[in-house]
1. Compare Rg/Rh (Cα atoms, Kirkwood Rh), for residues 51-114 alone across structures P, Q and report the one with the greatest value.
2. Quick check for you: by relative contact order in percent (Cα under 8 Å, 6 or more apart), which of P, Q is greatest?
3. One of P, Q was used to compute distance in nm of label points 7 Å out along Cα→Cβ at positions 27 and 43, and the answer was 2.5. Which one was it?
4. Any idea which of P, Q comes out highest on distance in nm of label points 7 Å out along Cα→Cβ at positions 3 and 107?
5. If mean projected area of the Cα convex hull in nm² computes to 7.0, which of P, Q did it come from?
6. With helix-only ellipticity at 222 nm (-39500 (n - 2.57) for each DSSP H run of 4 or more, over all residues; to 500) derived from the coordinates and found to be -27000, which of P, Q does the value describe?
Structure P
Amino acid sequence: MTCYLFDQKSLPEGFQFPQSFLDVVGRDVLPDLQPWRFLCQSPKDADGWMLAVQRLYPTRKLVPFALWVGSDDVACFDGGGASDDPVVHYVHAYASAGWEDRGNVPNFGEWLKAATEQSASFKAQVDDQ
């Protein structure tokens, strides 16, 4: 599967996607992390969320890469530094600036681990219904 990773002009200056992320989205099949969905599956969704995050939080350099389906929660790389393994922020989009932050994890690997656990819990709840 080919994943859309934004036009270089829309990314913060100097930002590079972490290799661990590129390895995952470069697979033939993306992992099923429901309710999380990788934005790179749809250029329209990816660009829409990038524009929304930039408009809503202009002082932050965020690069959205996953959406919690059914909510406005997005996982975003911190594009403000030159790290090759940036922090991942949980952002509740459309909350007032200063109230959007839902925490963070040190990097994509930690986000993937948490998303996998959240997905298993979510699917177990769905199966119980």
Structure Q
Amino acid sequence: MAKLFFILGSINGFLFVALGAFGAHALKPRLEAGGYLETYQTAVQYQMVHTLAIIAVAILIHYSGATGLLNGAGWAFFIGIVLFSGSLYALSITGISVLGAITPIGGVAFLAGWAMLLMAAIK
């Protein structure tokens, strides 16, 4: 599972850099005109932080051999990125406000990931 989380972390690292640059340059006029620049930047920031968390989980699994809670944390962080950041990207680009209803589900996934990481540390 460590290898899979390294791969997911690497893909997400590539994506947050590319999407951040795209938002800061090519999409910036459109995002500013729609009032979504801050929303887009929030998506990039949360993707960045939780990508690093996925890579940290991969390292912890690799060196400790522990899986259970760490696997859960890694998947929760990944699901959080897809739902939280993904919905904010989609909302920012399309302006479809109903997509914002998905964002809190991703936020809960992030919280679950951090809780599982804490439980793994205490265990």
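Throughout, read-outs are computed from the coordinates displayed, never taken from laboratory work. Every value quoted in this text rests on a predicted model; they were computed, and no experiment measured them. Cβ atoms are built from the backbone, for glycine too; each structure is taken alone.
1. Working: P: 0.94; Q: 1.12.
If we compare Rg/Rh (Cα atoms, Kirkwood Rh), for residues 51-114 alone over P, Q, the biggest value is for Q.
2. Comparing P, Q by relative contact order in percent (Cα under 8 Å, 6 or more apart), the maximum is at Q.
3. Traced to structure P.
4. Q
5. Answer for the origin of the read-out: Q.
6. Working: P: -10500; Q: -27000.
Going label by label, the one that fits is Q.
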